[in-house]
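These are the structures, in C-alpha cells.
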Structure P
Amino acid sequence: MTRIIAGAARGARLDVPGAGTRPTSDRVRESLFGALESMDALHGARVLDLYAGSGALGLEALSRGAEGVDLVEISRSAANTAGRNAAVVARAMAAATAAKVHQSAVRAYLSRAQGPYDLVFTDPPYDLDDAAMTADLVALRPLLSADAVVVIERGKRSTPPDLAAAGLALLREKTYGDTRVWWAEPA
C-alpha cells in the first residue's frame, strides 16, 4: 500500500499491482516532488506517466496541482489498479478525475499521443535495455512542450539514459538507495 504524500488528495491510499511492478518509494517521491515544486513544474502541467504501474507518480502530480495526467501501462491488471487509484484520488479531491488510463505499450501510445506534455515520468522496469529506453525517449521528444521536464527513474547500476540521442539535456541527477533519477529538458 502506498499513499498520496501532499496536495488536495493528501493521505489517499493507493493500491499497488501485484507482480511485475516496482512502486517508487514514498521517500523518493517526496524528494522528487520537492525538486519539481522548486522548479514550478507542477501547477497546471499536463502530465504523462509512462510505465505507470499503480499511477502513483502521475496521481501525486495531479494532487499537487497538475491539470491532467495520462497514465500508460501495458499490464491489464496494473492498468485496472491505476484506474481504481485515479478514482480514489478524484474522490479525495472532490472533483471529476483529470486522469486517463491507457492500457498500451509505451511506444505504441507515444506514436498516437497528442502533446504537448509539460511533465513526463518514465519509470520503466529495471530490465528494460538501453536501446529500448533510448527509443522511448526519441519517440517522446516531439510530444514535449518547450519547457517540459522529463523525469527518468532506473536502477542505480543502470546505464545513464542517452539524453543527447533523444534531444534532451540533463538538468539534475540524484541517487536514492538503489534508485537513480535523472531530470531532463528539451535541448
Structure Q
Amino acid sequence: MRPEPGQVLHFSEDPAIKRFDPHVAPTSREKEPYVWAVDASRSPDYWFPRDCPRALAWTVDDSTREDQDRIIGPGCGDRVHAVEYEWLDALRTVRLYAYRLPAAPFKPFGTPATHAHVATEPVEPLGPPEPVGDLLHLHAEAGIHLRVLPNLWPFWDAVTTSTLGWSGIRLRNARPRPTQPETR
C-alpha cells in the first residue's frame, strides 16, 4: 500500500475521516499544528496498529555490509521492522485504512532526512479510505524482514549505534528496558 505519483498517504484505524484538520497531537514534540502524511518510501513505517511500538532499520548509502548482515540478517534484503510479541495479535487483526491525499499542500518534514510530509491547511482525501489488508502479507510482499522480539530495547540499541538508517515509532508503548544483570 503506497501512494501514487502526486499523492501522500495517511494511515488510520478510523474509516470515517472526511477532512484532515491541522492539529497538535498530545504526544507531539512539535508546537505547530499539522496534517501528517507519508510518501512511498516511508509508507511501510505505518503498516502497523497505531499504538504499536516498532523499531525500523534499513540500508543507506553509508551502511556497512557488516551492519546490514548483523542487524537485518544475511540475505534478508535491505529493511527490517521489529515489534514485540504482545503486539503480534493486533498486527494480525487490526483494520487499518489508507487515505490518499493530494501531495500539493504538503511539504517535506524532518532533518537530516525527510521522514514525513506536513500540511498547515485542512486537506480532504482524494476518495474513500482503502483497507490496507493483511499487514504480515504486506511486509512479505514488500520484502521487509519482520522480526518479533520479547523486548525492543536491545534491538533498538544495536540499530541506533549502527551505520543503518533507523526510526522508532511509539517506543513509549514498548515494554520497559530489561534490567542488566549485576557483574561481580
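Structural remarks
- Taking mean count of other Cβ atoms within 10 Å over residues 86-93 as the criterion, the top-ranked structure out of P, Q is P, with the highest value.
- Here the criterion is Rg/Rh (Cα atoms, Kirkwood Rh), and among P, Q the highest value is seen for Q.
- For relative contact order in percent (Cα under 8 Å, 6 or more apart) computed as 33, the structure of P, Q it came from: Q
- Looking across P, Q, the calculation of helix-only ellipticity at 222 nm (-39500 (n - 2.57) for each DSSP H run of 4 or more, over all residues; to 500) that yields -3000 traces back to Q.
- Which of P, Q yields 27.0 [mean count of other Cβ atoms within 10 Å over residues 46-53, calculated]: P
Throughout, read-outs are computed from the coordinates displayed, never taken from laboratory work. Quick caveat, the model's predicted, so the values are computed rather than measured. Cβ atoms are built from the backbone, for glycine too; each structure is taken alone.
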